[in-house]
Structure formats: structure tokens, C-alpha cells
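Structures follow.
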Structure P
Amino acid sequence: MIPQKYKKYNPTYFDKGKRGFIFRFKKDKKDYSLKIKRPDSEAIERLKNEAKYLKILNKYGIGPKLVSKGKDYIVYEFVDGKLLKDIKLNKEQTKEILRQCFILDKLKLNKMEMHHPLKHIIINKKINLIDFERTYKTEKPKNVTQFLQFLKTNYKIRISLNLIREYKQFQNETSFNKILSSL
């Protein structure tokens, strides 16, 4: 299961998802994650998809830094911190997540999990969106609006529906800044 070239680093099991296993290893005093396709997963080329979008998003400081990819695996820098489900967001963290969502929207990429991102955001000194397996290109991305819906439901943040509608219609800097100002 572990690619031959990574066995020498003695990767240890870290976690699993619906479509993959994550192992952790050290190389040159740095921590890395090795994500491998689960043998029982019927998902097709999800890791290839994740590598493709990480390569793009890393240029904007989004996602764990992609290091390597193979047929059924990817390697990226390990992201340490707490999952969103384990903390209460402050205002600055909330705005930073929205900023990253806005970049995704501008790139016309939909991440998919922003309506329920509890295990898809890791927080330490930096905000880290993770798990881009299901990301896809679309003319109508919904990252900002899905995350706002999550905030309304889980954090009881009040935000005008008119602002959300305006953002949904225009998805521009002006409508996004109105949302940030209202928080």
C-alpha cells in the first residue's frame, strides 16, 4: 500500500477518510503527510484531482504544500493544529477563511465541503483548508456562500440575506468586502 520510495521513512498511520488513508513521516527534520487511496474506495482519480488543485492553490497560500504525487498517492507538508470542530473561531480567523473561500470563488473552483467544514479546516498560526479531492471547476462556485451558511447555522452569526444574494450574483471584491464589513 505504501509506495516503495516512502517505506524507508517508516510512515505511521495518522488518519483515514472516506477515500484515503493518511500516514505521517519525517524527512530531513520536516513532517509530511502521505495520502493513499483506500483499496475499498470506488472514487476515481480523486488524489490526482487533489494534486492538480493543490498545485494551483499553493500559489495563493491555500492548502498544504504539495510535495509529490503518484498514481494512487500524494505527499504534502504535514499541517499541524486543531480542526475547526475543536475550536471557536474568532473574527480574524473567520475573515481569513472567507478570504480563502473568495480566492477559490475567483478561480472558479468549488471545494464542496464548505457547508460542513468541521474536518476540512486546520487552525494553528495559519488557517489551512485541507482535502481538495472533490474540488471542481465551475462558473458558479459556492465557497463563500456555503461557509456563510455554516457560520449562520453553527455560530449564529447574523448576516443580511441581501448581502449574500448580492455576493452570489456578482462574486466581486465589492460584494465580498460588504460581507466582511458586516461581520
Structure Q
Amino acid sequence: MGHRFHPSHMNRLLDDDRKKLLPPDTVLQHLELGPEHSVADIGCGPGYFSLPMARMARRVYAVDVSEEMLDVLKRRADEAGVENIEPIQALADRIPLQDASVDRILCAFVLHEVDDLPRTLAEFRRLLGPDGKLMVIEWDKKPMEMGPPEHERIEMTELSKRMEEAGFHTECWDLNPYHYVVLARRMG
């Protein structure tokens, strides 16, 4: 497992440089969210993607291991008048939602931190409905001045392979010079 992102650095998750690299509305287009969808934002942090998703979807389950992150998310949602976000404190491999309870899952910059990748991917598959989509955003495994240590990152082809082994069809692309996307659908 990689080190977990510490809540004391959460200001980095909301700064203007991140918005230039990862414009939420542009990134979220790939999930094809509609007002009929429920979505889980796994590792939601202070709500960088949760708040924009709440404008697009029926319900957002904002999942994070950190109570501090969820408290900031709740405050930001209240300030924005957003009422369709349900914060859930949980690990990525043990989310207290029913089987097939979400239409979409976003998991941004979390999988390199999990203790058990196969178990986490199996949990995502359990949560997704039959026509569900999963979008994973991760750090490229190459030297750079930001992000987690290179040895903790997962190569795009390796992550795609592991997701296919877990029962997903995948497509991958570079999102920007630092990050990649694996977009997945459930097999069968």
C-alpha cells in the first residue's frame, strides 16, 4: 500500500493549478452522468469532483476514509446549497452500500493507496449496476515533481490488466502529462 494522502494537504486538492490540469466538467464528461444516475465518488476528499457531479446526477455517495475530508465536503456542500450528496466514511474495499446500487463510480488518485487492489476492484464491481461505468484517474508512473513516490504508482497497462481480471472491459488514455484514465464497464 502507498501512503495515504494526508488531510493537512487538502488545500492542494482545491487549488487553481489542479483546476487547470483536471477541469472537473471536462473530466466528468467521460462518465456520461445524467439526472437519473447515482454515483459513488471513492476517495472524494473535500469534494473536488463530488460537488460538480451533484449538479449532474440524482445522488452522489461521497466516500472517504478521512472524517476530516468529509467534514470539509459537508461544509462546502452546505455553502453551495447542494443537498444530494451523502457522505460515507469507509475504506474503498468495504463500502456500506447495497449491490448494484450505483450507476457510475469515480475513483481519482486512490488505487495506488489501497491495501488490496483485487478486493477493491471486486467491491467496485459489486456496487455497479449492469450498465454501470467506472472511471479511474491515476498518476503516470514516471518521474515528476508532484504526486506520490514513483514506486507507489501503478502503470496504466498494469491497472487496465488488473481491472480486466476483475471483470471489467477497459479503455485507457492519457488525461494530461501527469495523469491517465481507465474507463471501465462491467463484463456480463
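Only the coordinates and a few stated rules stand behind these numbers; no lab work does. Remember, predicted model here, so these are calculated numbers, not experimental data. Cβ atoms are built from the backbone, for glycine too; each structure is taken alone.
Work out which structure the value 22, 21, 16 belongs to, where semi-axes √(5λ) of the Cα gyration tensor in Å was derived from one of P, Q.
On the way: P: 32, 17, 14; Q: 22, 21, 16.
Answer by label: Q.
Hey, helix-only ellipticity at 222 nm (-39500 (n - 2.57) for each DSSP H run of 4 or more, over all residues; to 500) derived from one of P, Q reads -8000; which structure?
Label of the originating structure: Q.
Starting from the value 0.40: which structure in P, Q was FRET efficiency 1/(1 + (r/R0)^6) of positions 34 and 122 (r between Cβ atoms, R0 = 25 Å, to 0.05) calculated from?
Label of the source structure: Q.
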